[in-house]
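Bear in mind that the values in this text are calculations on the coordinates, not laboratory data. Predicted model, so just to flag it, every value in this text is computed and none were measured. Cβ atoms are built from the backbone, for glycine too; each structure is taken alone.
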Structure 1
């Protein structure tokens with residue numbers, strides 16, 4: 001089935017949601033109607049590059065990011081005005097975990113520190129000297145890792161004390177951008193829940209964590225005012241975007257939560273599988289609290305919904321690395337060869353940890369390894385082993401989620417890296433032992449933000465009222481499940497030898 005998009009000119013005059021999307025390589029504006037259908041004739045996308053440093057730094061210029069997003073908003077405002085359309089609300093999604101410091105006037109005191117910044121690796125253990133790992137994880141839903149705020153704040157305090165001294169507030173990019181537009185840093189529980197300093201079951205900051213960090217509660221968004229929309233733009237922006245003034249602009253939400261919503265995974269019987277450059281598997285739980293199992297993280301979609309899951313730093317980038325590095329046939333021939341191969345026939349054991357490990361072992365220092373190669377090993381066999389190994393990393397997350405909430409009816413897949421390879425999608429189904437259904441919404445994350453905005457303004461009763469378009473269902477081949485189980489055992493054995501034994 002084709003993706004459900006439409007040209008706005010063919011639709012009646014109705015509710016429209018502007019969706020802002022700040023990803024790790026581009027910013028964009030999109031437009032969705034009252035059915036959460038993307039209006040393809042509207043919006044703008046601009047790419048940007050992160051800055052890297054030799055010691056593992058990954059940074060983003062907040063001012064440049066704000067400028068680019070403003071340019072995208074200007075383009076969409078012009079397009080909508082020309083078409084005679086008016087927005088009813090603005091939704092916003094952005095990358096989780098990244099943050100920056102700002103001074104009293106809201107000017108940056110640090111660049112945005114990206115979730116893949118690993119300069120705080122040595123400070124993970126310093127954090128463990130101050131707090132118990134297991135107890136902290138049970139409270140915050142996060143582990144001690146370079147992806148989250150705590151270790152990076154300790155690194156900043158040690159390496160850049162002048163920045164700590166100049167900082168009045170600690171924000172995500174969403175708060176920074178809204179402060180520019182409205183004079184207030186509108187924040188969401190969704191973004192705060194991905195920091196590592198938030199207790200998702202209590203919907204408040206974790207006091208034990210704050211006590212050991214160079215940060216004070218008053219430097220953070222006030223929980224009492226979170227999730228509330230802003231409406232009145234500052235004068236300079238009101239003049240630039242008059243049709244966007246006076247409507248609710250909802251605070252930025254975590255991109256992973258929005259991806260779940262946009263791909264229709266809003267109840268525990270449908271688990272989301274997203275494979276882009278990185279990867280994640282998540283389940284949304286509409287309940288007040290949850291017991292958080294070791295190995296997984298737990299964040300918030302909003303005040304009424306939790307999101308439980310795991311994330312991989314190595315998703316589609318593993319496939320991309322193979323394409324760049326090995327002598328492979330063209331895409332069509334490669335896909336055909338991958339499809340014809342028998343699981344595990346290559347006799348390779350591969351750990352796809354090129355960018356370190358997040359779920360489930362959370363070893364930032366872990367690296368990729370291939371065992372079992374011989375002079376007879378062919379490049380396509382290495383690719384097949386790599387894709388199977390990523391599938392098995394997801395199986396480990398899947399098993400932890402299923403143990404907590406039960407077996408889902410199906411897994412809904414999104415992300416271009418996975419969906420453009422039917423062979424890989426079939427490997428996922430075989431490894432998981434569950435049907436993998438492809439989501440055909442072209443912008444699931446932005447759609448999820450729009451759906452939540454439609455619910456907030458009362459245009460729909462519940463986010464499940466507008467299910468996504470799905471297409472191919474890859475049924476698991478039961479005869480292959482035992483081989484994937486054996487491969488997983490070999491993968492775990494290699495992992496223990498490399499990273500857990502003295």
Structure 2
């Protein structure tokens with residue numbers, strides 16, 4: 001997957017659809033931001049908005065949401081069941097893919113600074129972004145709610161915000177910005193209107209009262225339904241799963257002679273959480289997430305390109321991780337060379353003018369397609385080979401036997417890391433041979449594409465040769481080193497010759 005951050009701002013408005021629509025429009029006015037969900041609750045007078053985007057876009061999108069909320073929501077007149085402290089009450093960042101907790105914390109600070117300085121709203125950082133242990137828990141930050149913070153922020157040093165003025169913005173209130181694990185907002189309804197029962201059950205499951213460590217819970221009376229509700233945030237569903245909390249609530253409710261009538265999820269939740277529930281209640285044997293059709297499709301090869309390579313390769317290369325590195329990039333260059341070669345074939349085959357080369361270029365096309373897929377696979381193979389070397393270096397070496405085993409594993413893994421880029425060179429040279437054919441016989445309107453196929457194909461050969469050479473330096477097996485060195489040099493020479501021929505043909509046809 002590409003770099004993705006999820007942002008789930010909660011707004012203190014659940015009764016005026018037009019207000020939330022305007023806030024969502026402000027958020028999505030940032031190109032590249034995708035709105036996943038927005039839900040309103042009239043009793044709580046609260047809306048939960050979920051959007052995802054590249055981390056570079058997240059601060060601007062969230063800020064625009066804050067700006068619009070400050071314009072349209074007046075906390076001086078706000079009433080609702082849910083605890084609240086501001087127009088945009090909380091705004092957590094949740095790392096989804098290729099984004100670290102540290103990256104997300106940096107975003108929280110950037111957003112906090114902008115909201116505090118530009119909108120003059122007091123900002124408190126919470127959870128993983130918290131400036132102190134006392135502020136990790138959102139309940140502590142929001143203690144006293146809007147009115148309590150309003151009355152104490154200017155005199156109580158404990159209320160000094162992380163960003164913005166130490167004075168309540170009377171209209172927009174204050175806000176909490178944080179970084180957290182994917183949270184599940186989960187509500188359970190009971191067939192009673194006695195709020196004290198909901199309070200008792202909420203206390204039984206919430207962490208602060210000795211319940212489950214990763215559960216925050218409160219009891220509410222939902223007058224519209226003439227029922228009570230246990231409203232929860234499950235802050236780590238992997239350690240306290242949904243089904244465990246649900247079963248506990250059922251058991252506690254039975255003590256008071258009441259029943260669970262229904263439950264609901266507010267906003268989005270991870271697929272794994274539902275899988276856990278299904279596994280628990282269906283008592284599945286030997287069940288794997290890979291048996292879910294959508295999960296299989298997510299990792300499947302679509303159009304010949306594995307989803308993981310197609311979506312995240314460039315972000316992975318740009319990250320601080322040493323793999324994928326030059327070897328994988330060389331394989332990618334080879335795949336692009338093969339793809340361009342196949343493209344020129346497709347722009348040639350079927351046209352009357354090129355009827356004489358139809359069969360030859362059809363065969364070239366098919367070979368290029370196969371080479372492209374093989375080179376794409378080598379992108380991950382090179383990464384895996386590097387990781388195998390790193391794993392070998394981490395083996396224990398406390399005894400002579402351990403050290404010998406470790407040295408042997410390092411040598412073996414390094415050979416593997418040498419043979420992978422050598423395979424890239426072989427396939428890239430084969431691709432250059434096909435690119436020469438399309439340069440000579442393909443559609444002249446695509447001659448520049450054939451030329452680029454030659455250039456990136458040579459880059460694949462030369463780049464992979466660097467990886468072969470650097471690994472050979474670490475090997476003690478002289479016979480292997482000599483044989484591989486000779487093969488590598490022969491492939492380089494052949495690749496350079498083919499690339500020179502392609503350039504000559506392209507220059508003559510341009």
Worksheet entry | Parent structure of the calculated result 7.8, given that distance in nm of label points 7 Å out along Cα→Cβ at positions 87 and 479 is the read-out and 1, 2 the choices | 2
Response to the item:
relative contact order in percent (Cα under 8 Å, 6 or more apart): greatest across 1, 2 for structure 1
Discussion item. Quick check on the output: 11.9 is mean count of other Cβ atoms within 10 Å over residues 399-406, derived from one of 1, 2. Which one produced it?
Written reply: 2
Worksheet item: Which structure, out of 1, 2, was mean projected area of the Cα convex hull in nm², for residues 39-214 alone calculated from, if the result is 10.9?
Response: 2
Worksheet item: Of structures 1, 2, which gives -18000 when helix-only ellipticity at 222 nm (-39500 (n - 2.57) for each DSSP H run of 4 or more, over all residues; to 500) is computed from the coordinates?
Response: 2
Discussion item. Among 1, 2, considering only FRET efficiency 1/(1 + (r/R0)^6) of positions 127 and 463 (r between Cβ atoms, R0 = 41 Å, to 0.05), which has the greatest calculated value?
Written reply: 1
Worksheet entry | Among 1, 2, which structure scores highest (criterion: distance in nm of label points 7 Å out along Cα→Cβ at positions 31 and 119) | 1
Worksheet, complete the sentence: If you rank structures 1, 2 by mean count of other Cβ atoms within 10 Å over residues 191-198, the highest one is 1
Practice prompt. Could you tell me which structure in 1, 2 was used to calculate P(r) over Cα pairs in 10 Å bins from 0, in percent as 4, 20, 30, 27, 15, 4, 0?
Written response: 1
